[in-house]
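What follows is a set of structures for review.
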Structure P
Amino acid sequence: MFNLLNTYITSPLDQFEIRTLFGLQSSFIDLSCLNLTTFSLYTIIVLLVITSLYTLTNNNNKIIGSRWLISQEAIYDTIMNMTKGQIGGKNWGLYFPMIFTLFMFIFIANLISMIPYSFALSAHLVFIISLSIVIWLGNTILGLYKHGWVFFSLFVPAGTPLPLVPLLVIIETLSYFARAISLGLRLGSNILAGHLLMVILAGLTFNFMLINLFTLVFGFVPLAMILAIMILEFAIGIIQAYVWTILTASYLKDAVYLH
């Protein structure tokens, strides 16, 4: 454990390294795709936690639910109301399961990443940007399926003067394509920066406290500040999961209603 701590202190980026925990080897075929890595392990953990939350916290036919059940219902109602408010219309319920699943996955992944020596799934930009690109492609395909060529009217705001149409089409097109990257980049960069900040500050504080007895005692002051930053990172993880779902619902609204 101490060696792992020392590694994180000397090289803060090592906490994001994907390590192979268990691998299969063969002289005939490449089985690396079946390796159990830290990334796949924590993905499984997140999915198991989500499944457990909605399996073990059921009401068991009781009139009054447990606190866990009430908290789960509060999260459910919050995301449902947000989805209904963002998408609106009669068909918002068709998209709610996907939006709620995305929120829970990112929410639980961000919370688990705050556990010391754990792994931050959403800090990996390749994964999180790939997920945002998939969502963007899905929205684009949905819009083309529902509206056909009329979908491209999304790039021409209503009431635009004719001389400004070419310029605004370019701006709207760039803005639309930027969604594919910005959705994931916003989440990944926030989680990445937060974890790096905590590890760097913790490393500096740890080395400072090892100097002598005075610094050992005085080091509890920056240690308290790190704890406050950690609490702030918890809040940021929750907020970023909510922002992700709001933007996803907003992009779905554009694809469904073209506005």
Structure Q
Amino acid sequence: MENNKGKVFFVGAGPGDPELITVKGLKCIQSSDVIVYDRLANPELLNMARKDAEFIYCGKQPNHHSIQQEQINEIIALKALEGKIVTRLKGGDPCVFGRVGEEAEKLVEHGVAFEIVPGITAGIAAPAYAGIPVTHRKVASTFAMVTGHLCQDDTMSPDKWKALATGIDTIAFYMGMGNISYLCNQLIHYGRNPETPVAVVSWGTTEDQRTLISSLNKLEKTLQEQNMPNPAIILVGDVVHLRERLSWFAENSRD
């Protein structure tokens, strides 16, 4: 029997600037029958698709999902089972808090072929555009990317918090703007210096980028005085000091 199943490409759209997508990622967009895209994929990338391509929006905002994850999984699988080539376009890198595992598992259940096309993740790119490398030979040799959806009833153990607070030089929190107080207090409680510098980079790599510099013990108050819209990366570590010398990208900064 002829196999008429299509194929799915999980493509990282990059951190915001459409020029930061990979060559392979762009080729996937240009050749697909269906583009299933999320809120953080730059709309300019959709202009690169075929004129007859079908577009399906499945974006999520804090506390509001236009479509549930289970439905997204099914849509991707069903479109491929119709024999179509599907690009699942995700902001940043699909494997960094992008739920690609859940979506790919659904394809495995249906016997649908897929590929993962990595993208540049915001936790590295946004600080870079703010003049802050996440590692530096003399400053930081360890780096962690952490979801900011850590709340008081989270299962993250005290041992993990202590390891994060005292064993990692640079920490990038994703999706953490609604949990600033808790995140900062936890790091301080488990041994991080309260005066550790913190950078908040909003809309990194785009023309709307803004960077705010503070410290763990002052960040909550600083953010009350200055609005920093989502999406934003919260970067904790001494590498933040490097911005004073390495800032290069023109932005509407309010340090």
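Each value in this text was obtained by applying a stated rule to the coordinates, not by laboratory testing. Predicted model only: the values in this text are computed from it and were never measured. Cβ atoms are built from the backbone, for glycine too; each structure is taken alone.
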To which of P, Q does the computed value 20 (relative contact order in percent (Cα under 8 Å, 6 or more apart)) belong?
Q
So distance in nm of label points 7 Å out along Cα→Cβ at positions 40 and 232, computed for just one structure, reads 1.5; which one of P, Q is that?
Q
One of P, Q was used to compute helix-only ellipticity at 222 nm (-39500 (n - 2.57) for each DSSP H run of 4 or more, over all residues; to 500), and the result was -8000. Which label is that?
Q
Identity of the structure behind 1, 6, 13, 16, 16, 14, 12, 9, 6, 4, 1, 0, 0, 0 (criterion: P(r) over Cα pairs in 5 Å bins from 0, in percent, calculated), options P, Q
Q
